[in-house]
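In the part that follows, the structures are each spelled out as structure tokens.
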Structure 1
Amino acid sequence: MRSLKNIFLLLTLLSLLSYANSADKQELKIIDKPIDFGKERIEMTKAYIKKHYGFEVENIEIKPKIIVLHWTAEMSFDKSFKRLQPQKLFSDRKDIAKASALNVSSQFLVDRDGTIYRLMPENWMARHVIGLNYYSIGIENVGGKGNKRDDLTPAQLKSNIALVRYLKEKYPTITYLIGHHEYRQMEKTDLWLELDKGYRTKKTDPGDRFMSDVRKAVADLNLSSPLQK
């Protein structure tokens, strides 16, 4: 009897997990809101790839292997979007300006209410994480006030979980899920490409709590954490 009870519990858990996964897919809605990504930005991206990764490329298409979660450190969607929109870097980004005038970008931006915006083609390289851009898709979340406050919302958590599932299904080559604050732990992997040993920054986003919550919800996808492989 105990054996039958255990089997019943296992089947119930599997059923609930399947329902949750299908619900994530059904509820996922992505709004296209393109940033400025014209010829100039494309050419700067090619130059960035050559300088930092040593590749001569004809286009900026990537084969995604990593999903990187971020926060914008801004509480306003409009301000967050406007930081990513221009093709060239803002003058106040002195921490990364020497590396390139290419503006930072991300494939996705998630608002406080969970609304998901696609800012550029998913398989084009965005500048959002040192050393890993050529293999990664970035998901920015509006929040993280002052780069200090762990304030991302339950709605954003739900949307990030759905996005991770969507991306893993669409791009089976994805094997890693990391937070921006974990990026330096990837230096010992084959996916790390940065040629400039002095080009590093300290990051806190999106924090351990948010990453833990997302990872628990997508544990069935078997995505690796930094240094796990």
Structure 2
Amino acid sequence: MSAKKLAIFDIDGTIFRSSLLIEITDALITEKIFPEKVRDIYAKAYENWLDRKGSYEEYIEAVVNAFVKNINGVRYSDFAKISKKVIISHQNRVYRYTRELILDLKKKKYYLLAISNSPKTVVDEFCKKWGFNKSYGRIYELDKNGKFTGKILHEDLISDKAKILKRAIEKENLTINNSVGVGDSESDIAFLKLVKEPICFNPNNKLYLHAKKAKWKITVERKDVIYHLS
């Protein structure tokens, strides 16, 4: 059997116009699974980002901290139910450029692979909607009663997107020839180096500077305008 053509996408900020982790954390608070005071953990970082006094990365890091500190003891069944509700509410809040790219690549029979640092349960729900063949996200350990322990499984793997890509290529019979990769931050550089057509979409500064040196394609979507910087 011939190897399948590959397209790999980051999700948060690349396809989804927010972060799945942010939305699921907010929903867990709204549904009273997490206490209201959890918002205080990332409120200042959020305000600093809005005021352009802090970075988006600092804001996300604060949300990750809030999630990890409070997921222990939560029932998986409750989490899965809320994940479905989040995706039903937010599944169409995507960028036009990457939405159309996904549809085009599907028509061309590409194998669509997604990698995200958001929880795998909500990542899988989102990727199911958009027709991805496989998705990777953070996996949180469950105890024998179906409750989260707070421990992240295989963290070394999910933190290395290039390692995930290489593993998927081997397991799913994919080819790097004519491959496409789309990312928005420096954590995506590792897998973008491996594909034939790396696309830096709405990149942060670190990815932008790397892309300029590497002569990678840089695409920006702002309001109703899509433009290419290289």
1.00 is what came out when FRET efficiency 1/(1 + (r/R0)^6) of positions 85 and 117 (r between Cβ atoms, R0 = 25 Å, to 0.05) was calculated for one structure; which of 1, 2 is it?
1
For distance in nm of label points 7 Å out along Cα→Cβ at positions 37 and 157, which of 1, 2 scores largest?
2
Tell me which of 1, 2 gives 3.4 when you compute distance in nm of label points 7 Å out along Cα→Cβ at positions 29 and 165.
2
Identity of the structure behind -13500 (criterion: helix-only ellipticity at 222 nm (-39500 (n - 2.57) for each DSSP H run of 4 or more, over all residues; to 500), calculated), options 1, 2
2
Could you tell me which structure in 1, 2 was used to calculate mean count of other Cβ atoms within 10 Å over residues 45-52 as 17.4?
1
Given 0.40 for FRET efficiency 1/(1 + (r/R0)^6) of positions 69 and 93 (r between Cβ atoms, R0 = 25 Å, to 0.05), calculated: source structure among 1, 2
2
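Laboratory data are not the source of any read-out in this text; all were calculated from the coordinates shown. Quick caveat: nothing in here was measured; it's all calculated off a predicted structure. Cβ atoms are built from the backbone, for glycine too; each structure is taken alone.
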